[in-house]
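Read-outs: derived from the displayed coordinates by stated rules, not from any lab. Quick caveat: nothing in here was measured; it's all calculated off a predicted structure.
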Structure 1
């Protein structure tokens with residue numbers, strides 16, 4: 001991506017097999033204490049934020065996640 005390209009946050013469904021993804025997410029938490037589950041979520045957020053890497057997209061994601 002060049003510096004002149006603008007990326008945007010995708011809020012439309014974009015995950016192939018969303019039910020399968022949700023099952024994987026639940027399975028990742030299976031058997032964990034609440035504390036360990038929260039730590040897993042925090043690490044997952046950081047891994048995915050690093051993968052995205054675009055601060056504008058991440059700021060838009062924060063704003064979207066804060067909406068009820």
Structure 2
């Protein structure tokens with residue numbers, strides 16, 4: 001088993017864990033977005049908000065599969 005196989009396996013496990021705990025990850029996504037807004041002085045707030053929504057949607061869609 002090579003390095004890329006190990007990485008692929010680890011990514012799959014991480015995705016499974018994330019989908020199982022999507023509701024617990026929402027506040028972390030919000031916190032990361034808030035930190036990014038703070039560091040960029042709100043310059044990219046609209047983009048950050050869209051990215052936060054997309055991440056949350058993906059997490060919750062993954063959890064229903």
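With percent of Cα pairs over 11 Å apart, for residues 12-51 alone computed over the structures 1, 2, the top value is the one for 1, the highest of the group.
When helix-only ellipticity at 222 nm (-39500 (n - 2.57) for each DSSP H run of 4 or more, over all residues; to 500) is computed for each of 1, 2, the one that comes out at -20500 is 1.
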